[in-house]
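What follows draws every value from the coordinates through simple rules; no lab data is involved. Model, not experiment: these values are computed from the prediction. Cβ atoms are built from the backbone, for glycine too; each structure is taken alone.
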Structure P
Amino acid sequence: MALSMLKAVLLSINAKYVHSSLSVWYLAEGVLRYTRINHDVKVVEATINQPCADIAAKVAEHTPDVVGVSVYIWNAGKFADILNILRELLPGVIIILGGPEAAYNAEYWLNTGADYVLRGEGERAFPAFLDKEAPESIPGLCRMRDGKMHSNPQDEPPDDFVDPYSEAYFSALCGRISYIETSRGCPFRCAFCLSGGDDNVRFLPVYVAEERIYKLSQSHTQTVKLVDRTFNCNAERAYKLFSYVIGLDTKCCFHFEVVADLFDGRTISLLSTAPPGRIQLEAGLQSFYEPALAASFRRTDSAKAESNIRALLRNQNIHIHVDLIAGLPFETLLNFQDSFNRAYSLGAHTLQLGFLKMLHGSAMREQNESIIFADEPPYEIISSPWLSEADLKIIRHTENALRNTYNKSRFLSAIRYTLSVSGLRPFALYRALGEAMPNHGISLVNYAEGVYNYLIKLPGVELNELRDCMTVDWLGMVKGENMPDFLKTDSKRRKHVVLTAEKLLGRVICRNEAAVLRSGKGVFADSQNRDPVTGLYKLYYL
């Protein structure tokens, strides 16, 4: 059969503008490398915040014969409407879906309006599809026939994967967060995840990984996120790539997803030499409750993970992000509080509190019928035998307060002071703060006043000490905004602090960058000197 050129659009719908897609560029490069004819392929990127009609119109502008879409939990809820609009705008267009939400829920999407779903890696299969090879011969292709879904077996994935970083990719990047994978697969089999179960993780050769990292480091992106599911599962390889990233001449920050208990002393020593802000580490703890970890097929040496995280934090040059998941089997509210307090005590810069998501294709969804979860993406837990809806509401209040204070480096010294004098444990404090201050659509000034009004009522909290802490916090975290009225102090004495600060810094500063504390000390912020690890402005005391 004679081949003919097709016009194709690869559509990515990102969660935020600052994110950039990687999957569509892999597919675009695969088409260039593996098709037998030069098809016309365009990449269209959008966000979930755009109207469905606008996204569909952007695709329709190119009058494609084929539209390929990567479907994930963050865009699946929006895409069904987009699909219907595409059918109206582009009669006869062929729509083929990939990504985990389509691959593990293929029959739903085929019955919703998609023509095909492609399971597995698409860099070779999608080009074969465009070349109009027989549907039966395309690995991983799913389609409806005679009212039943037919799914082709997937090929054994190749050892290499194409380089997605074309000139078109960098033109479209525009300084957004960029992504890179130097390995595919994960050696672990966590029941809540889709990435595990691979007996053989596939690694790019170190020199190829370094070449791709270098390309990104010289682009205008500020953050490069490595999407390797467990970057340090091969300790020697991780050491080499950490060393390479540390030695680069770049201002980029590199974000790695790691397992904390796999670090050895040699790698921790190496990481202590990284320039401040060069590296971020995200370590998924998930829980400290052993029955929950066991039920999730999660193998963790919790004591070693704690020790390694503390060691990594000691040099104050790396931003450390740790995760917990609320809703794992057997973990009650009391158990979760203990996990939270233990994780909080580590002092990581970010403590992300997530909620169990029962993903299509995950062992947790397939094997655990006792957990009730939402029908719509992201399939978040509603209740379980171990956590009631009321329990989860408490945890959500806690997460809200944590997200809007600690994880944004807000009011850190005020909260630290309050914990030291009130006798409250962290979970109890954040829970009550979240219940007192839901933070829906209010200004930062009003939120700050609400935090103050909550903290001042707690036992042991002294008014002037709390005000000083919050004043210092405000100067360190905010640039160019006036101090809230409840924190303002003597303006004449502040003028003296400003004049002294200008002599020390050798430049003019704004009046709102200085204050006089109730203790009598002067304090000012250097708004041109922001800590690359914490994100806070440097403070000076007089």
Structure Q
Amino acid sequence: MIIRMAFEEIYVPDTTVIIERTLSKLIEEGKLRGKVVILKELIRYFEGKALEGSALGFLGLQELNKVRDLAERGLAMIEIIEGHGREYHDQRDVDRIVREVAGKLGAKVITHNEVQALACRASGIEVLYFKPEVYEKLWFERYFDSETLSLHLKEGAPIRAKKGRPGEWKLITIEDRVLSREELEFLIEDIVMQARAGKGLIEIERQGSLIVQLKDYRIIAVVPPIGNGYEVTITRPIIKLKLEDYNLPEKLLRRLEERAEGILIAGAPGMGKTTFAQALAEYYNRKGKIVKTIESPRDMRLPPAVSQYSKTYASSEELHDILLLSRPDYTVFDEMRNDEDFRIYVDLRLAGIGMIGVVHATSPIDAIQRFIGRVDLGMIPSIIDTVIFIDKGRVAKVYDLTLTVKLPTGLREAELARPVVEVRDFLSGELEYEIYTFGEQTIVVPVKRIQKSTIKEKILDLVRKTLPYADVEVENGTIILTVPRMLYTSAVTRKVKRLKKRLERLGYSIEVRLV
């Protein structure tokens, strides 16, 4: 039970002033003349977050400990009381209890939250609202120039950055001083404050990790117990391209405009997949198409006409229903990772919505294999019609998928004919892979390799039949014949000339060595 002295002010802080470390600053500056009441629910909230590994939980507990130290030094009077006596895991619930307790005590709520301030005033509760301080720049921004792809900050390590362009970069040390845990804690605090002030969004807060989209920066913070120390990685796209900047062949542009509706954009991390997907989304928007995106986090820079949905704030079912009912012409699904992501892509594509999926893959065929086992093999060409592989920021390969019934390459028995997914190079039309089921297994066959192997075997058979006493080797398209000198007669010379004409048609040359 709080005993209130005459004319004594009572203050009840909410979660926001603890996270931003504003309470200790107000006490140190002597701006709070009275008693500070801290709810046990507030302490339990930050304790729970810290036990989950949340950076915000640790920051909150550190601020509460600092306030306790200031009270022991005689700079403040604090009292810890029980509000409702329950444990709350949601920040909004804790702030609501703060408001209710302040109302009962006739106290003032201290907050950075504008909604909390408005709710207090509407309830007749006095409030001290401190608008979050918004910085023009955070200290890490000075390290970003026109060549900086990402900044890597690690407790106990120097400041490093990747410089260059997608696919061609170097990791360099840009400052030798070793970062402390405290520096990174304050940086995380400032990033969160800027996001809450409207300059960004906290996209994901999980056990031991925090992902924030702040202006053009994607910020990933990892803290113990996931990591062995505090770590902050900051990435920023250095260029924004239009589709015209990729100088795509006219044939591919016609495909994208007229036929492609199940597009897969693949590539290794950092090769420019999202940049290309962003350019493609903007291209379709300029063509008068309704375009929407699914991102986590939302870091594509797109026109206001493009709706960008977060996978973090909506369930897969919600996103599925929203997109199915709103019927966009194209949906860009950035960073497809798990079964749920692929299921949404497949369902929406089969519903007639144009889909553009972005996946990690080290080769274009690997991107297609991500769908094997997730859908029936025969459905794959209906879901994916165009695969675009990005390497070092450029379109390195384009595949076209079709379904046919045939005898797979390399098999000889006619009764083994079956449905086969043909994967062809879109620009040349050359067949590169065949995908089919054999027994209970799904086989992915590199056709060019089999064809080359088959031709090589036929050539060797031909040479051995023509010159059975010669040793035969193949080196880089050259047939090397080793013939005993005593057997190299004019008849052999004529046979070699005939062989040479036949093999040249197949792209091989002949070299004769006498021993």
Structure R
Amino acid sequence: MYHWKGQSMMNDLDGMFSFAIWDNVSKKMFCARDRYGEKPFFFCLRKDGFYFASEMKALFAIGVKCEPDNSMIANYIFNDLVLDPNDETKTFYMSIKKLAKGTFLEIDQRGKLKVERYYSINRKESTVSPEDAALKFESLLSKAVEQTLRSDVKVGSSLSGGLDSSTLVYLINQQLKSAGKENQNTTFSARFEEVGFSESEYLDCILKDLKIENHSVYPDANLIHQELRHVFYHQEEPFLSTSILNQWSVMRLANQHGVTVLLDGQGADELLGGYPWHYKIYLMELYKSSKAAFNDELEGRSKNGFLDSSLNFADRMKVNYPSGVDFASKLKQYSFRKWGFHSLSKNALWYGLLNSDFLDLKKINLPRVEPYAACLNDVLEADHRSFVLESLLRYSDRNSMAFSREVRMPYLNYELVDYCFSLNVSNKIHHGWQKYILRKAFENKLPSKITWRKDKMGYGAPQDKWLNDPRNSDFINDNWLDLQNRGVIKKNIPLITGAIWKMLMLNSTIQFSKTDF
């Protein structure tokens, strides 16, 4: 295809990929990465050549210097970010860059490098009725599932019990039936005994309704001391919570049962406004554009039995005086940086812990995270472009590949993504219901207990309980002492509960950089 079309072939590709092609005619190398960052592409340009790999440890093995980037470490500790929102190419290691999603790279024999973006989300909005929008959405998602089911090896799916994964399992079931392959729908799940984390009620509901096979694993506190170092070895960079250990366990389970390909529901929340903060952004957008629509939304939300959710004074100030809020934010950022703080409460804790010889906060220019976006689609695009989605895709890819599994994401079919961004936001959130179009499209196909479920549990784990489990005490204390002995945190400070997880990630990053590859 490259021989026929050259760079323009990128418009014909879908799904996940990263690759390099040597063009012997132009004497250039052509490298590309998929639209949303499902697959990795790391590189290093040195005087002796251009090196690239799908894992950073491969580059370290040939002598690329493995030196942690302190600005990224500070960004993680103080902003809870594993990406730099202002520079998609940065990693946690100074010498290694990554090719940004949706871009291609060309490099010639002299080392002249050019990077160009071939894909951006299409934001051209269209007017369509809710009924027609639901039908089109169902059609595009069904087509995406059909495409991702193509395989010459066993295919299964991850099932949490939530709306996104349950919808995919339903569509997989329908298509397998049509192909005469009933009873071949295999699902894999992580379950918990703890109240507030268990979705077994919803899992069992969809399993009973569709009569499909399920294999479940019960992650517990042992994962911290037994598996964390193995997981980090494959992740290579910090991650935000123990939920990644759940996913690790599910991928291992799929490996044990010989299922090579898994379909996954990643991307639906970022497409359709599924996170809790998306609802507040939607309310702010309505409040600014139409008070009548704002009041209608709150009234409809109340009628549907949701808890009250209006805008407080600070939210209304953001809408009415965005420039004033922006100025106040800049002033606060300046004050924090002047004194070495980047937020108050939790970050003051870390300011007191870190040794200035390791991390001088006054010399690090943290990326500024915008406090307010004008509309929901702006936030959803930011989730795709800079923040949420790419980090989740990284976790999924590294966990699955650690067990030689392949994860496919039907919600990230680019035709479906572009269609969803063309829709008015009222198709995404309506009278309290987030991901409204998904619910409407499948309300007569899935159990109403799933379709019109009000709570969103997410893919979490009882992290605090795990970290306080006595089985992890020695492991945690050893990591704490490691950081003190390395001069990263100050001596003679007792272990602080609120700092444990980031402390483990910080030490894992430093240990990884000292691994002999």
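Computing Cα Rg over 2.2 N^0.38 Å gives 1.08 for which of P, Q, R? Corresponding structure: P.
If Rg and Dmax of the Cα atoms in Å, for residues 9-280 alone is computed to be 19.5, 62, which of P, Q, R is the source? Corresponding structure: P.
Looking across P, Q, R, the calculation of FRET efficiency 1/(1 + (r/R0)^6) of positions 353 and 433 (r between Cβ atoms, R0 = 30 Å, to 0.05) that yields 0.10 traces back to R.
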